[in-house]
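Read-outs throughout are calculated quantities, based only on the coordinates presented, and are distinct from any laboratory measurement. The model shown is predicted, which means the values in this text are computed figures rather than measured ones. Cβ atoms are built from the backbone, for glycine too; each structure is taken alone.
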Structure 1
Amino acid sequence: MPAAGRATKSLNRAIGKAIHDYAMVRDGDRILVGLSGGADSLSLLWMLADRRRRVPVRYDLAAAYLDLGFGGEGVGDALREFCSRLGVPLRVELTDYGIQGHSASNRENPCFLCARLRRKRLFEIADELGCRTLALGHNQDDIIETMFLNMFYSGEISTMLPAQPLFNGRFTIIRPMAYADKGFINRFARDQQLPVTENPCPTSKHSRRQSVKQMLQELYRGNRKIRGNIFHAMRNVKSEYLLK
């Protein structure tokens, strides 16, 4: 594998800090990593697999890829080879979740239904494999964007959590890349020549999230500190100055 560069070191540092801050990984854990074929989830799996060689905590990894039904021939084969090199077992399943999400009866928000179906199936696979932790590749930008999405379209101030117990603690979702900058993730994926595939979803370039992403990118271009300030603000909430 290519020698560690700046992107690798920065990403490893961000992941290590998030895992430490939120006690995401404990000795004996069995972790299922949800793969999408994108740079985020592939980078996460690579890092978690690599960390097993370097940290004293012992944990097992498995991965799952759900084909959403948009085509993308060859993705499963590429992911099988990738996971084989990492020594991680992979489950590949063909679904119609994307097609259901874009059906005539669900035109208003196809992403919500598709994501809900995908998450439900990942929990089922985790249960089948004896994994109590589901690791997802959401990064710092995703967490910021989700806050604005919830404000704009749900009328609430909330976002994804770096670590979140669910179903009375039966499962826990972890997002080890919660502190990671998307730019470093993309650079890392290129440096390591990860088998990144284009998102085949027909609305990926025209979704609500994409609109929020474009709005924020415009702000970031004007002031480099805005991204960090927004992320810091989510921990620095002055509730006494919010409407009751």
Structure 2
Amino acid sequence: MIKNNYSYLTLAIVLLLTSLALPCHAAQNSHAQSLLEQLNSDHRDQRIAASKSISHSGINNKTIYDRLKQLVEEGYKTGLDDKYHIDEISWHTKALATSGEEKYRSTIQAVANADDKKLRRHGSNSLKALSDWAKWNPIINSKEYAVSGQTDEVTRYLAMLKSDYYMLKLQAAQGIYENNLYNEKLLDTISEELLAHYQKINKRDKTEIQSMAWLCKVLGGSGDQKYKATLDNVARTASHRKIKKHAKKALKHLS
């Protein structure tokens, strides 16, 4: 009888833990499923929107990348007289590079060798990015900043913002802004990273400058008065005019 009670108790605990984990996993699966549905949409703007989101998110999903590969291979040879089609394939190629997976290199290389000049340029850039993302993805998906109840998307963005790579800070800021992901933990981290780095950047490095400008833009886009002091500080004391300009512009959204 006691043994049976222990069995029931163990089962209850397992079911409780499973039920607590379900909302987080459901949110993660929902996000990936939403992106996949967009990639499968009959509407071009939906497919492009998905690839834009993927390009900034560091998502780790084989099904999504396989679908991107299919879209690229089906599209890079045809419709080259349609600038909107070329724009779409360019975004899919850029998104595919964020996989960091060597198995997609031949597909991206084919785009780099395409007949269209714009596709060749984006293909070449994506080949370089593929190697960078192979280095970055372990950092992004390390779970170092994972917290119970927090989605994988937020965890990835936190890892990107806290990394030593300004390109990842930039990608995170752009992704957060485009997805209107004004999560308090993300915004607090952005404020901290901005204050920690805006005076230390290499003024000749466009990526470092852009990353700080975009951090300002996200804080302004949040509309949260909590970050007014941060932006005011940057607007008054930033040594680079572009960062100062973006801080002042972001402040206007909080006034």
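Structural remarks
- helix-only ellipticity at 222 nm (-39500 (n - 2.57) for each DSSP H run of 4 or more, over all residues; to 500) from the coordinates reads -14500; which among 1, 2: 1
- Source structure (of 1, 2) for relative contact order in percent (Cα under 8 Å, 6 or more apart), computed value 13: 2
- Comparison of 1, 2 - label where FRET efficiency 1/(1 + (r/R0)^6) of positions 195 and 211 (r between Cβ atoms, R0 = 30 Å, to 0.05) is highest: 2
- Computed 50, 45, 39 for Cα extents along the principal axes in Å - originating structure among 1, 2: 1
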